[in-house]
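FYI, it's all coordinate maths here, none of it is from the lab. Being a predicted model, the structure only gives us computed values, none of them experimental. Cβ atoms are built from the backbone, for glycine too; each structure is taken alone.
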Structure 1
Amino acid sequence: MISKQPHKTPSSGDSNVAAASFESWNRRAALALCSSNDRAKAYSSRLAAPCRPPYNRAIFGGSFAGAVMLDMKWIRDNPAAFDAALARRAAAPRSKEILELDASHRGVITELQSLQSRRNEASKQIGQVKSKGGDASALMTEVATIKDRMAALEAKEQIVGQYLLDVLMTVPNVLDAAVPEGKDETANVEVRTWGAPRSFNYPVKDHADLGQGLGLLDFDQAAVVSGARFSYLKGALARLERALAQFMLDTHTTEHGFTEVNPPLLVKAEALQGSGQLPKFVDDLYVTTAGHWLIPTSEVSLVNMVAQKILNKAELPIRLTAFTPCFRSEAGAAGKDTKGIIRQHQFEKVELVTICTPETSAAEHERIVKCAEVILQRLELPYRVVALCAGDVGFTMARTFDLEVWLPGQSAYREISSCSNGHEFQARRMNARYRAEGETKGTHFVHTLNGSGLAVGRTLVAVMENYQEADGSIRVPKVLLPYMGGVDLIRRV
């Protein structure tokens, strides 16, 4: 059974909403994992409970061992710079709150270490006194008192430590210095364009009207079966979508050096914590009664292939690609793209992921953008590359370039790929590191990058609208003809 709760997705800078979303995450998962008889009790208990352990650990099994969400040393040394980084995202300052929690946590650890040292010393003294026939009762009382004090402090350390971790999990990535300033998508910067939009001498239809006119796209029956934001693709359109995915995979694996992966579609919460979708975007995800979560993108499964690993530097870069279904509740998208297949709860995507060293990640970012561009160029689809501004870059990413394809049916460019560099943000959450050959001490966090290569459904939309004919038929792009079994024009059957 799949559970979802449609709420508005919080913005990347809203820490209060993020904290509320995290508590919602706890409630939803508790409900999903309880039997129906226990749900009311579980729900009421989560309503009254603060967003702190043991709820996080009890429901999800805890965070990755050794994971550190952000560089605490850097925050301690540069609190003003940290708050300035958040301000670029229009987020409130957090250094005071984080450093107070950090100081409390470190203070508890220091006291525990001091008490343990005294306990060891006193225990040794007890043995020495007893060996001489002396009275060790005072020392034994002291040791018992220390033991009780340590038990209380250990409990406090777990609570404060986990709470600090929970807070850090709601803090977005630090933006790359090259990201342009701006509050929202209106401040995004066009980097380049490719191709010229086609001129039509007849009325242009959008993909929904084209597909329905061909009798190959059915929204009505999909609504009966699954509800809104689902569709049936049939016949030549279904084959065209499959051809697009196969063409993308063949290009990325044979020419661009990516290794194809068939990854899990159901993952544990820890994987989504590592990739950054949890707790921030809980309301956009689907969770099963077994406690698994449906992937919103195969980025989740692919980046987690290096979770909790120490890689050899010689293995890097690792380049991975996968074609999978993706599942999103589209929380916060009410009223957006309600017609057609641009925004659906279930869609297909070819994902590109690169794992590399920090010194190569900027070049790898440019490379992943170029790999996605090749697909659009060979399909002869006009597009533009846009650098996202500070207010539009996603929570987990440090820098993003969007590829936007021209859609004649909307007379507008629409996103078809988002290519991002996460720096070490995901690696810290996943505890993914590497060590150079010959190094015996110390490790370094990898950098992770991802991009759509491309969103298959949206590419299908672009092909349908850009290759439409006056009678509503659709020409098949030349590069796809080998995948279409001789079909070069899709007509109504």
Structure 2
Amino acid sequence: MRLTKYEPGSFAEIWTLSWPMVLAAMSNYLMSLVDRSFLGRYSTEAMVAATGAYTVYWTHVRTMMSFIAMATVIVSQCHGAHSYRQIGRIVWQVLYVAFGYYMVLIPCAIFSKDLLADAYSTLGAPYLSIILLTLPFHLAGYGAIGAFFLGIGRTRIVPVVMIISNVVNIVLDYLLILGHGGFPRLGIIGAGLAMGIAQMVAFSIFLYLFLRRPFRRYYHTHVPIFCWPLMTRLFSSGTPNAINSLFNAGGLALVFQIVGKVCPPDAIVAFSVAHTIHLAFWSFTDGLGKGVCTICSNYIGNGQMRRLRKIIRPLLALMGIFGVVTAIFMVIAPQLVLPIFDIPNTSPEFFAVFRSVLFWAWVALVIDSVRWLTQNALISAGDALFTMFSNVGCFWGFSLLPISLMVYIYRCAGARFCWQCFATDAGIRIILNWLRFRSKRWRYHARRSFRVSRMDRQMRRRSRNACRASI
């Protein structure tokens, strides 16, 4: 069963499936960019504090979204194997996990001030508490139910909902951060409230669409059954991926705290703005990675693993275009970025630091984007353990350890050195992923995933035949 009308593995198929996911991811990351843009007009200190607090929030988001990403893989494999009735049950298991994550988030929200460096804690702690307590709605909506629509190929629904959510966020940012329309001027607390309410609106729309009659009929989305075998399959597939993201995103949050403690104020502002721009452009890679994961998972579910090689050349072409476009804003004309945040300090010394940091952030962005696509291809085959060990080992060995030594202990390097380490780490991971792909050991996991999807299909047929025989 084809996902699109185009030739499998072609540029047209990849882009047709990926552009809605790219748009959805851009809409998702746009929330943080808009928040910091409004906060930059409120005060530079609030913008920097929100950026530092967001890295802790980002650790939770990446950990759980990486876990939930395996639901997209399982849904896509079941869709490729025509096991449609199993799909609704899978999504409900993820919904239970998303709201069960409150057991972790509530203690983190209570002790949020202890998780931040002194440069961020005073203003950032209330903001962090608010966005942590509303995170499960984002995980359940964009994560769980969004995985359902992505896995069955209905990719255009997700960006439409996320655009609506972003419009709500922008309006509330304008009203609550700056105090327009008779609302109090809440600053950074208003940014947290705006993001939380927007995520709740998105979840409500996703849930309404998920429970519509066509999806209830074909995918049994109205049956909220707790299924232990499906939950076990989800945890066995998603836990390595979640641990991978926990150590990587947690390491990035630790780097941010190191920069906040050691670096001078100009370097902290430059690093914060560079990270915000990096995150905004990363949305393209994130959406494209989900498209690659969906395509590869459907190929594996259909037993067509030979087609995986066909997507390499179109992806390299997309990455080339992406690198040129991002270079315009991050290398050629970085001065275009500063007005977004209304930075008061535009001295030549600050701009020199900012330009250097932003250049290396661009290098890290392009290299890490290629790494992310290769990683998603391996994850779609079920090779999550390899990606976990390679990513955790490389990040902590080639990024966090050098940064801790050179920036925090010896204090002979700064914010630019952090991005140089990120770029080196991503390059080494690309080499490891390529060697893994060439060794063909990932095929064992792909065949096992195919056998599980085929067994689901056979069980469904046997159940249907038994019902007919009893009649």
message = Given 24 as the derived value for relative contact order in percent (Cα under 8 Å, 6 or more apart), which of the supplied structures 1, 2 does it correspond to?
response = 2
query = 11.4 is what came out when mean projected area of the Cα convex hull in nm², for residues 98-257 alone was calculated for one structure; which of 1, 2 is it?
reply = 2
key: Winner on Cα Rg over 2.2 N^0.38 Å once structures 1, 2 are ranked, highest first   = 1
ask   = Comparing distance in nm of label points 7 Å out along Cα→Cβ at positions 162 and 370 across structures 1, 2, which is largest?
value = 1
At a computed -26500 (helix-only ellipticity at 222 nm (-39500 (n - 2.57) for each DSSP H run of 4 or more, over all residues; to 500)), which of 1, 2 = 2
ask   = If Rg and Dmax of the Cα atoms in Å, for residues 298-385 alone is computed to be 18.6, 59, which of 1, 2 is the source?
value = 2
